[in-house]
Structure I
Amino acid sequence: MARRFGGVMGPLATPFKADESLDVPGFEANIRAHLAAGLHGVLVAGSTGEAALLDEAERRQLIEAARRLVPSDRILLAGTGAESTRQCIARCRDAAAAGADAVLVVSPHYYSNAMTPAALSAHFQRVADQSPVPVLLYNIPKYAHFRLEPELVAALSRHGNIAGMKDSAGDMSYFARYLESQADTFDVLTGHGGTFATALQLGAQGGILAVALFAPDLSLEVWNAAREGRFDDSETAQQPLIPMAAEIVARMGVPGVKAAMDRMGLTGGHVRLPLLPLLAADLARVDELISGVTVSHS
């Protein structure tokens, strides 16, 4: 039976030192903490992991480091999206060789006007044909500047090596349409922390959530309550995540997430140019939003 993708997963940050080199010990310490907090899996080289700023050797080094720490009963995903289909396939093969269970593939988007449904279908079909591990589609209009249409997702969901999708848009009307493609062989996940409870009530299998990196207990409570049918409790746990997702994750982006992780005793570390660290006012807002957040270690 094909592996299912669900639960609460963390899109790992990539900590850098002051000279912008990788902080691998910090990265490894974060993974240990995320797993101890109860996360069901992690994603290496996603948007929150500054994937667009990593070179190929760094991607492989990070996946290999994560594989040494992530047990087989948890999920290790790797972001492998690229502008050319050839490079995406090469990254999928590299990720598989480094130990990834599956890959998350964002659409090519530099030539966005040319990314018609036919072009996107050809891209994802070719990637799925040649990837050694299952492929998850990644819909993130904030960065791609277009969305994957539900009709395209429905068609791609029938490919034997396309196992699901992550939708980070937070548009619940579209999310409901993506869920129409969900099946035993195709899991729909949200990447939008502010609507996690609603996504679960609609039928999502889980979420890959940046807020779970620094507020795992709340994220897991949303998940656990929804799975047990306690939707009022799920909504209650969701409430403090809404401003965190809107401000720290969506508005401040990677620098905000890293600052929140630093404040929680993890290793957010430096960002890599052209990203800039937070200004003092935003740091104060991070402190305000995460005050009272606690992390238990299961």
Structure II
Amino acid sequence: MALWEMIAAAFVLDFLFGDPRWLPHPIRWMGKSIEALEGSFRNLSLNRVLSGALLAVFLIGGTWGVCRGLLVLAEGLHPVLADSLETLLIYYSISARSLADAGGAVFQALQKNRLLEAREKTGMIVGRDVNALDREKISQATVESVAENLVDGVISPLFYTVLGGGALAMAFKMVNTLDSMIGYKNETYGSFGKAAAKIDDAANFIPSRISIFVITLAAAFLAGTGKKALKTALREGNRHASPNAGYPEAAFAGVLRITLGGPGCYQGVRVEKPVIGIGLGRARPFHIRQACDLMLLSAALWTVVAMVLATFRMI
């Protein structure tokens, strides 16, 4: 089974099933491994930055090693088993369906005027405080999350799949999980999680910029606004605290013609962030649905590109 076929099968599996809660998922195991080992690495007689870096390198390298070892073992038993396992790893690395479902849940709650439920659903996909968010800010936060997680959940995993198969895709997911758990700029993780955050920034640097062109193409098909997406992304993609998140967010802002970014509260602290989509309109609940449609089409288009790249890699 060729790599491009595995990528296609993994995308179909994700589209059909998403991330069922009853199914054991490596990302949850990654989270538990971080929790289990954090204390041991913190207790090393090293400064916090170095001990955090060692934890990150150990877990990222260990994830790649375990996955690669399992694939080699499976190949020794039967090629079909190895192909099935690698397809499963790629499937586990992408999350377009679950991202669309999460955004859709917020949209449905807002449609039914259930503001408390909408805040709760939003809190599951964003890192900011949600208790004081109104309909506009909930819509904006959800669109930002859908845009940013297009990179984390589809563009980057398939980028690394093309480069190194399912094992490298899983290693990237460990990078991503480390950043989401310890990559915070606060008193607890400001030093210890610094390396995890920097590694995540580096891993997403190229994919986030690739996303501009993928979103532009999807916008051209979906709404005929590809030029607006490209212009906004190139003009305002660097207007973000993250070196990467601003690019897909700016592209989405251009397509949907809404303003994103701006100040927000994180763990009770107000954080000033640049505005993206200067002079555009305010986010509304229907923009969430449009953002999910744009994300899904972008994911599908990038999957096709990844399949083509994987084919050329085989030549």
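Coordinate-derived values only; no laboratory data. Everything quoted here is computed from the prediction, not taken from an experiment. Cβ atoms are built from the backbone, for glycine too; each structure is taken alone.
In terms of Cα Rg over 2.2 N^0.38 Å, the structure with the greatest value among I, II is II. When percent of Cα pairs over 25 Å apart, for residues 120-255 alone is calculated for each of the structures I, II, the largest result comes from II.
Computing mean count of other Cβ atoms within 10 Å over residues 16-23 across structures I, II gives 13.6 for structure I.
If distance in nm of label points 7 Å out along Cα→Cβ at positions 24 and 56 comes out at 2.9 when worked out from the coordinates, which of I, II was used? Numbers along the way, then the final one.
On the way: I: 1.9; II: 2.9.
So the calculation was done on II.
Which structure, out of I, II, was FRET efficiency 1/(1 + (r/R0)^6) of positions 64 and 136 (r between Cβ atoms, R0 = 35 Å, to 0.05) calculated from, if the result is 0.95? Computed on structure I. For which of I, II does helix-only ellipticity at 222 nm (-39500 (n - 2.57) for each DSSP H run of 4 or more, over all residues; to 500), calculated from the coordinates, equal -12500? Among I, II, the structure yielding -12500 for helix-only ellipticity at 222 nm (-39500 (n - 2.57) for each DSSP H run of 4 or more, over all residues; to 500) is I.
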